[in-house]
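Dropping the structures in below, format is structure tokens.
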Structure P
Amino acid sequence: MALIKSISGIRGTIGGSVGDNLTAQDIVSSAAGYGAWLLKQKDHPKVVIGRDARISGELVNSLVISTLRMLGIHVIDLGLSTTPTVEIAVVEEAADGGIILTASHNPKEWNALKLLNQRGEFISAQDGRDLLEMIHGGQIKYAAVDKLGTLEEKGGYIDKHIQQILALPLVTVEAIQQKKFKIVVDCVNSTGSLILPKLLTALDCQVVLLNGDPTGDFAHNPEPLPKNLTSLSKVVLETKSDLGIAVDPDVDRLAFVCEDGEMFGEEYTLVAIADYILQHKKGNTVSNLSSTRALRDVTEKHGGTYHAAAVGEVNVVEKMKACNAVIGGEGNGGVIYPSYHYGRDAVVGIALFLSHLAAFGNTVSRLRSTYPSYTISKNKLQLTPDINIEVLLAKLQDKYQNYPLNTIDGLKIEFDKDWIHLRKSNTEPIIRIYTESNSQTVASNLARKIQMDIQEILKE
């Protein structure tokens, strides 16, 4: 089905042929490449491992841990965990790297190795290229029998993650507790169920838990998009709750449902939290090129400067560091709060959003109405071997040469406040086609227009 090796990690579907899917051999070679890359930097490194609740997780975990230990690497296994929890554990353990076994929003047949450096951040583009070379052809030297790596199983990081978030200055614990929010939480039967109820209980919220068994048998498509959150919306209305919360399987993406059952909009997760942060700390913001313009509007309202980055968490983090951003992330509901750590973290996002809502003193739908209203149309084109994406984008660039263009990541074409962004996905064999306007009709028409342009070019 699929195997994708990129700077975003090693991702693929379980089963099938070696080299075309995430098979046992592909898992071992990827883990060995990462381990060998670490060993080039330091003797006897230490690596933190954690996984979401995918059905294949336990098997993949065993293969990765065994491979690293065969290289002489000490492994700290957190077991079932979240992506942001593993990231903070890398720093807390003074480890040399980390691996999160999760395919994020992808369906249950997918799994992946998401690779971290010693700062608990995703490895850089150059490090990713070096690592891919190790995987594809590097000389892997395993340890002698008396120098095999050791294994340490360690619990408690879910609770540590929560306590660190509750201690953040802008997380107003008492104000949230006074509100007694009633919240429906959809944990999609993954590891969000291990951390979100604990966080919300500590904040004196009443929790209605959906899909709260970490079995990896996802109750619906795990990407927190509106079409996948209809049950959450229904329960929010039925229980007369103040809001609904949805996360993906590894808890780095975050979406809200308003008290009236309407979607807050995953693009507006970051916008709302940025608004709250900028009210208390002036500064710059960053999101990727495929994210809503609303973040720019909110940033400029508070006197800051908005910066755009290429898609991918590592690219957003690098831009955030370069411009000293106080908040950033991605429009898919990924919030990066650098005062805590440089990683998308739905848990800290929830705490900051509830702090914002408590201070706002009104409903979630009313809060949403205070922000500029843009609509993004998200489409995709399946990549086939006969499509040369570089040639395709070059021809589109020539066609739209009279408009403002950005080519740092695919091609973005701007029409005043409307835009089109086309790029090859890092995680799936597709071309993503995103368009935005303050009108749903215009956004849809822009998407249809660019798709027609693409079909005409492909016929040439």
Structure Q
Amino acid sequence: MPDISYFDMDYKESLDFLYNSLPMFQRIGGAAYKAGLDTSIALAARFGNPHESYRTIHVAGTNGKGSTSHLLASILQRSGYRVGLYTSPHLVDFRERIRVDGEMISREAVTDFVRRYLDMHYDGSPSFFELTMVMAFEYFKQMKVDIAVIEVGLGGRLDSTNIISPMLSVITNISFDHMQFLGNTLPQIASEKAGIIKPHTPVVIGEDAPEIHDVFVGKAASVGAPIIFAEQRPQVLAGRRENDRWLLETRDFGTVVDELSGDCQLKNANTVLVSVGELRRLGLTIPDCAVVDGFAGVCEISGLMGRWMVVGDRPRTVCDTGHNTGGWAYLSRQLRNEHYSRLHIVIGFVNDKDITHLLEMLPRNATYYFTRASVPRALDCILLADHAREAGLQGRAYPTVAEAVAAARASATPDDMIFIGGSTFIVADFLSLPGM
């Protein structure tokens, strides 16, 4: 245990302890991954099991779980509930992970929690994610939330957050990611995600597919959980994009303007609206106007960033955290449908991901600025450039995101487009640049 004075610790020291003394998947990858709930259960018990003090909604899935979590929190907040929101990873500020009614946890609360944790001399060796999760759960109790939306970190069955007993579980979709932990086939990955399905607790499945359908049906049946396939009860009947917004025609909520304009958001919106119907059935009061307001202002209300986020015009500049084949299936199509003279792509990946299929999905008609994020997991930009050239992509390597973005901006004309992405950490570095 580091020698940090209880009375002298400040916020920076608290973050240094969290980042440097505990294994952190965001920074080092698989070495920080802990499969199993024993530590989470024991640590939460040391703090009085705060997650049992309020209702929860549990959200898992390969893609879309962050957007879905923020939309649900936004709608519930507009419905008059006091709402906790726990998500990961953060982009710019650690405190993004823990919010109440859209406001980040205070620096003082972070410092106080770390002080109390160190003072108890706990010997369970929690990971960064396990300790941060319990911090969130206790903060929500302190802030007297009515309900908390909890996003799964990785997988589901063995994820630290799976100690909660939610009123509703949501699984957005299944595609290939983190196969070294979750399995190499879609049914294997779906089985891990299905681990959040709890006895007699309804679960909404956002996207269905023949090869995974029986996995969810079987798991739900084994624990007596009502299962709802959102695509079988479509709420979104049609959608058209206007001014970087989706205009959604819905079955029960009229016309809904969705602030999130990525192609993937049509399915996310349907998942959220079907989930709202279930929450109403479970007794929550959610007016139609709260749904409309929650969609229209989700970024401001909940603090969501990095989802087809338009950050500049002339040249049009967009960033997105999509980082796997499921995400790029949407991003590639959306980039093809954009209007520009030339496309510039600032891109980087992590070093523990098979990028072969991702490179095949990237647009060929773009100039690339290969770079690496400022985390140890980042893939070397020279190595990335070499792989990309073999895949037929043209560009140069830049050692930092700042240099890559500067080069793209210097080359782009007002009629061009700049896209920044490939990894959550590339977007995080970009949004941390001065002036952003």
Structure R
Amino acid sequence: MISSLVLISVLLAPRAPADAEVVAYVPKLADSAQLLPFFTAAGSRSVLLRPDSWRSESHPLIEVDVTSKDSLALAGIDAAGSLTSSRLGESSIACVTVSNVDTYRKAADAKLARLGEVFEKVEGGVSVYASRDQLGRVLAAYALQGKESCAISGHGRSVEPQFPLLSKLVTKTATGPGVTMATKVPGVVQLIAPSGSSHGVLALTAKNLALTVDGKSKGLGLAQLAGAGPSPLGAFSVSGMAVVRARVAKGQVPSLVEQAVRQFPGASTLLPLAREAAPFFTGNAAVLLSHARVTSGLRTREARFFALRGALLAEVNDVAAVAAMLEKLDPKTLAFREGTLTVKVEGSLLVVSNDPEVRTRALAAVASASGKQAHGVEFEVDPKLVARGLQQVPLMEAVQAPELAGLVAAGTELGPLLLASEKVFGFLDSPAAGVHAGKIVWQLDPAKFTPDAGP
């Protein structure tokens, strides 16, 4: 029994180069069709997410729909087997389990024949099939050992030096801490960073119009979180673009406070006070990003800060001490042409806001916000409000500012999809030192995808 389980785990393990930066792994190809309802719907609003843009390009030599059992059978690929896709420099590599050797070879050899003269070479006891063009280049090849095959395409570069690698890939599975981590985060598709100081996995699953992404990583340099526990903001929830609730490990608070304050206009005035007050923060906090309102463009730091209206609330354990520090602050130093930043103590909370109406709504929600928080960070996003915010980025300013061009591109490509989404939510935890694990759920709006919903 134990030997059978070991054999199964080996057969279902990824096959990728040890130095691959990212590995896409489908443990069972037949299950990949579960992603189609979400991505088909999402792809009707965003070209990047259309299934046609990725499902037929998973194999370097064979054009096959990896979400279709019939298409896989016609290519001789086992739908019950796995698929590993990875990049090595300019080359792309894919490994699959073959259901019918003759059918698979016929499909792969047809592509090789179009690239040049087909030949076979035995490398490390494994048959490698390739073709050489008139310039002497070997642009593609595949190795076959029993029912396991790995194929490579150089995309215009010769892959002949990679023959020894191909012969190893069909006989050995991938290793590395990221691969080990991936065994504990199951999914229909896994994106794995297999090794290095920063490694981890993102696992995708879907049900109808909801996509779930589970992740785990080590070495990303994220703040250590305190995890589940009571907080005066544990149930904090207000309508807006995004709400974030956090319980940060006490030792991480000073550096996070400094990072946050450096983003504020008037940071030079606030930083000395922030450093002095940092020891009094408990680590319980919440952020409300209410809405976007671009009034004076986005050319300056101040304009960008006040374009996103929000409030930050953080619990302090010595209200009198923090209030005394704030008495040193001249409010006039926080008044700008674009708006005014307020920093005040309310009850046991320090409240920082750049919009009086948002501040009022945030404080109104505090009365019912106390409760046990289940995770280190919890967040909810209103995708429709995010889309409307992206629509406000001035196009002419984006032409002159590269950092804004990405926002315009995101609004163009993802805006229609965000407007057709219902909500995005998730959490993040720190189960061990330097390790983070979390989940994101993206739900599309069913009303937007009924037959008569329109474009």
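Readers should treat all values here as calculations from the given coordinates under stated rules, not as data from a laboratory. These numbers come from a predicted model, not from an experiment. Cβ atoms are built from the backbone, for glycine too; each structure is taken alone.
Hey, log10 I(q)/I(0) by the Debye sum over Cα atoms at q = 0.08, 0.09, 0.15, 0.17 Å⁻¹, for residues 114-265 alone derived from one of P, Q, R reads -0.35, -0.43, -0.90, -1.05; which structure?
Clearly, the read-out refers to P.
Comparing P, Q, R, where is distance in nm of label points 7 Å out along Cα→Cβ at positions 66 and 418 highest?
P
Figure out for me which of the structures P, Q, R the number 11.5, 31 belongs to, where Rg and Dmax of the Cα atoms in Å, for residues 186-241 alone was derived from the coordinates.
Of the options listed, only P reproduces it.
Matching task: 16.6 is the computed value of mean count of other Cβ atoms within 10 Å over residues 98-105. Pick the structure from P, Q, R.
R
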